[in-house]
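Following this line, the structures themselves.
Every number here is computed from the coordinates shown, using simple stated rules; none is lab data. Bear in mind that the values here come from a model prediction, so they are computed numbers and not experimental data. Cβ atoms are built from the backbone, for glycine too; each structure is taken alone.
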Structure 1
Amino acid sequence: MTSPDGGTGGDVCFASIAELGRGLGSGELTSVEIVTAALERIAELDAEGPSVRSVLAVEPGALGEATARDDERRAGRVRGPLHGVPILVKDNIETRGALGASAGSLALLGVATEGDAPCVARLREAGAILLGKTNLSEWANFRSRHAVSGWSAVGGQTRNPHALDRSPGGSSSGSGAAVAAGLASLALGTETDGSIVCPAALNGVVGLKPTHGLVPSGGVVPLAPSQDCVGPLGRSVADVALALDALVPAGSGVPASGYAVHATPTSLDGVRIGVARMQYSGACPSADGLFEEALAAASAAGAILVDPADIPTAGELAAFADEMVVLSFELHDSLDRYLAARAGGRDAGPRSLAEVVALNDAHAERELRLFGQDLFLEALGTTGLSSPLYLEALERNRARARNRGLDAAFASSSADVLMMVTTGPAWPIDQLNGDPSVVISSSPAAVAGYPTLSLPIGAVSGLPVGASLVGRPFSEPTLLRVAAGLEREIGVVLRPSFRPTVPID
């Protein structure tokens, strides 16, 4: 089976989870066939050289798992919509067996973990098949201010499948690029601030950062536990909703109906969408134009636009000062705890952030050849979570994001969701200077711990642009319902072209 871009398995690998389920249920497809097509596509489109390089490692037992799921189906046991569906998992999330969780760093490469992180275990219980681990911005993009999104010492440089010289965003770079490239229908990412919604937007897929704490984050290499979240990336709102149904444990505020039912496109009539322009519009006229078209489509479908519904503290949050303090303190504390507790004895790798820094220095020719570890060094200078400096920054930052920020915007607009540009089109990869300074709208929801979803709204010169929806805490059903309605009205379907570059007129 050949896709328009020349890769194998195109029809299967770009199918939705519902389409795969129908094929599996009718007997037209088997899980072995789906996994085989995905593995062939990874080998063909994601290998060494100027390719996407989104998959850091393939799970050696994937075909065996597919056989087992097919056997279960034939025996009449179907675990749910994800039964027999291959998924990819960001490589800062622990998985049992040989793959572990490297965080993209040589420090953790080959270090065994005790088993699956709870989020992975839940997906396996739902019948999903681990296809492999995705590359990421090393250490979740918090090692240096001059980092290159999508680069890790273990996986090299992930590239945007829409134009291979463009950034895939970070830090869930491989997860976003792999879904866009048709390597899997679904991937897991993590976000501390922007790491799901940014790669979702730049790669033209849907990314959901749930309410903080809704999805278990145990077994994830930590950055800042007060903000760290696990969430799905997929090619449709319905697909990420199906993933959320599997990821969220019972009794965690899950609606009785689950989440997927809310991702069925329904009328937007009467839905109040607050338009957050301040700080997030004006940076990229072409992205703003697509945003206006999306708003017009929502309005034509009956949505009530409250325009503007600005977040009063958006500019303060963009300054990032208090958030940097919080992240530095929490990284030092949480990473020391995590590394000290990892299994493996003498083979467990470094047991503290200080040992990671020393290992990076010892392997500078690979680890530090593109950028340093200034953020790690700053974090080493922090003095624990009882420090007044940390506690005061945390309190200021939360108030800035919650009651003075998103809560104020929701109260003044009576909006069901807030909507803004996620970020502009993907920037050129620059391994000499690192990522440029770009405007991204992730911080309010990330710091507040509120849910946010990035949805494709079009493309500029073939480069995707996304819009973000932000909801109140645990309002995922509303967020999914509005996103599914917008998805239907906007009607954007983006397929990658794997161009070497974007022509400039």
Structure 2
Amino acid sequence: MPTATYRLLLALAALFAPALQAQSTLWVTSSASSGTGSLRAAIESLSPSTAALQEIRFAIPTTPGNPASEIILTEPLPVITGANVLINGDAPAGRVVVNGNGRQIFTVEASATTNVLEIRDLTLRAGAVVSSGGCVRVRRAATATTLRRLVLDQCTAYLSMINNPTVRGGAVYTTGALTVEDSTFTGNRIVSTSVNEAGSDAIGGALFAEGTRPVTIARSVFSGNRIYLGNQLPPFCTSGHGGAIGLSLSDTQAVISDTRFTDNRASCRNPTVTYDLDGLGDGGAIVVYGQGGETRLLANYFHGNWGNRGGAVGFMQPSGMLATLTNNTFHENTSNQAGGGVSLVNCCALAMINNTFSDNVARSPGMANQLQAGSNVLALYNNIFNGPNSNRDCIIQTAMTNSGYNIYANDPCWTTVDGTSQVIGAMPWLQAPRVTGGYVPTMSYTNGSPPVDSGDDLHCAPYDARGIPRPLDGDIDGTSRCDIGAVEHGYIDVIFRGRFEAG
């Protein structure tokens, strides 16, 4: 090799040496809570001064008494250190369960050196703390956290008026960038420690994210998450907000897509009764605060969630924010006050394209069953509003001119002339939710129904809730037009009538 070339290679090797450092792997070989080979020992062995990736892997022998490789903690785990940490539960013997057993599981403190934390392929169960984030807490704003293919089950954050009157996130709390993918949150909650917490402050029964860094949640499930605050003031008692998710972000973007939200609630507990009370907590599934930036809800499914303002989703006074809702399905959610599906209070700017609202209910007379908004409406096109006639379908409390091609069962929500939307009465053609492609249930409709090829192409989402391209020729008249609602109808018909069938 020529001398000059050799010297050049040496110089390049020296230049890129930090990037070429080998990662270190720390193995967990014992299900014991502490000692050699334990998860505790692996976390204690993380080096705070190492820039290379440090990965914790699991190779716990299964036994008849521990077939699921379950680690049951007897004390909280140490805080995580190191610049780049991966906790990888993809073990040869199957998914590893870390049972907090009433103790907090993974934490990153504000003083840590951790820039990147990824946790994948684990079940985190029964973690708990009198504070925020019963299973995962990241207090360092510069830490980018990724949760991938996790199950977070029965994690709890306790609220105490004496020791900790402010709680955020029953299972997960982060202040930095957050990515959640293909994960399941079930039965997580914020619970008060006394019988009367009327002055308490609790947000995000499963997850809470705040700060100036982006948040992305995709292809996940939030089911049966709760905020339970003790209160003796029936029938409507003070509660926390955001039964599943709470966001408080500034000048950044949150994107939640392809995710199911079912049976999440901001409820109350009264020790004198044996059932949940309807709380005054906003956002049965999601509550959004903050300022600036954009919150985007794309192709999600909301069913059976219960909140005060916003049975499914509540945007609560986020100044200067853009709220974008596209291809979502809101079905049978309930609000105590306003907006059985979605409520926007003193809010932002709103753009809603190709959503389906069906059978959501606002229990307070005079309020809107499907959508109630005090917002600057930038776009309200191609939406279905179907529900009972006890209240109006939709109320927009500000002047609105950017509206068209919506279908209402009972009454419109326009406040200015909208010559393209229709009030059509009952919608028997709207079918029950089921999965017909994509990641979430959607509500299809029968051939020849009013939504088919009746939308506005200029304000048409490029794909429907299942990822099917829009527009299609749903009525087979030779012209492709955008459908109204979250589903683009008749794609199977189009394939076969276009002679793509075999033979």
Structure 3
Amino acid sequence: MTTVALNFSQATLDALAAQRAAAPIAPTLGQVFNQVVQAGYDFAANHYYYSDILLEAPEGWLTYPDGAYQYFYGMTKTGTTSGAITATRLEDYAPDAYRLTYDGQLKFGYTTTPANGTVLTNEGGAITGVTLESRLAASDARYDKVFGNTATTLKGALSTLDTVQFNSTVTSIDTMAENVLASTRITGSVTASGNTVDVGLGTSSATVSGTITSLVQTYVDGSTFTISSPLAATGALVLDDRILTDSTYFSGNDTISATLPASVTGLTSPYSANGGDGNDRLTITGAGSMLSANGGNGNDTIVLGDHGHTVYGGAGMDTAIFSGTRAAYTVAASTSAAGNSTVTLNGGAGDTLSGIERIQFDNAYVALDITGNAGQAYRLYQAAFHRTPDADGLGYWIKQMDNGMRLEEMALYFSSSAEFQSLYGVHPTNVELVTNFYRNALHREADAAGRAYWLDVVDRGLVTATDMLAYFSESAENQAAVQPVIITGIEYTPYG
């Protein structure tokens, strides 16, 4: 089960809209690793010949003609003209571009000759953290005019400074920006691997696998977006609220809430809370028609914090929850193929429901599936007992049908009841059954042709009395007669 919560202010929405207009591609987990590898490859490829060098413990450095430098912290050194160097931190700085910092136990070999000077070679070690900071000028075309420069730190058991392959297991990723975005923290166990040269050149991407256990994104004004519980880590995993558009990541019994300002401005496309597969609970508040919910497959519950939304239940038995009494709302149900219904707060905004079978108010439950389980249970009550169903009994039988009971099974229970026997007799004849089914179910006397037909099939044993009750209940004539009574939904008392 995954829990997702989005709570954005208008200021954050405005900033995100501006940032995404300039950079519409959502950041992904694969891109995080690609950018770190590309920065490391770029520095090595473009800074082969140094201008000056000093390698003396506890710190050392190399400078380059373009103003770049490498700095070693916590350094030890063995030998005079050749030997080994270790460092607890290595900082690579490319002017007006980025700073790349490696933390851990870094190992290098060195050799000094009159002809070649000092040559460093990577000899492995262990990296526990890497930080990539953009250091772009505001006039640079690559500079994010909204977020500004950013810094991303990866921690875990990371690859050594191998120039051929990288293979890292990351347990946390932290990102912050100069503006708007206060922080993003991702935790889990994520493996990233690939060919350093290919990823560095941008001809391939890091291969990413593992599990994300949490994502917490905080903006400077207090807006938040959080995900908890496991998500499959892939290179395509989106690392901000746009992940909500991909329901494949939410295939369990998920809890998703989205809260936006009551009246939003500037949104070019609506937000949607998407549940995907599973029995989900979705809560939406604010933004009116610019915020919707889609339960997907499963028996979903959608809570409406306010109104003006569109709710899609999807496959399964879905319930919409409204705050307030039944009398505070007007329900207008539709029998069209689309099956849309509207629930309008009296004097307020309305919500459009599609594929929603049940509504829960503070003091009442209403079934909208008038052609489904609730409608069949209601019509069978009316046909069998010649009365309006009581709310408790109806709730019980709706529950049984929701659990898989067939209409014919329910009809058998009804025909065996004391109420049925009181109305039809303990051992009614076929003539009595046919006559009374017409009177009680269809509220009229039998026509000659219909009477003859039913007497013939029941006399010959082609149908049972129970079958006949089910047929009368679901006949087009009975459905048409009952429809005006239940068109706005059927009130019932839930069982269990």
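Structural remarks
- Among 1, 2, 3, structure where helix-only ellipticity at 222 nm (-39500 (n - 2.57) for each DSSP H run of 4 or more, over all residues; to 500) as derived comes to -10500: 1
- Read-out FRET efficiency 1/(1 + (r/R0)^6) of positions 146 and 450 (r between Cβ atoms, R0 = 41 Å, to 0.05), computed value 0.85, structure in 1, 2, 3: 1
- Computed 0.90 for Cα Rg over 2.2 N^0.38 Å - originating structure among 1, 2, 3: 1
- Comparison across structures 1, 2, 3 (criterion: relative contact order in percent (Cα under 8 Å, 6 or more apart)) gives the highest value for 1.
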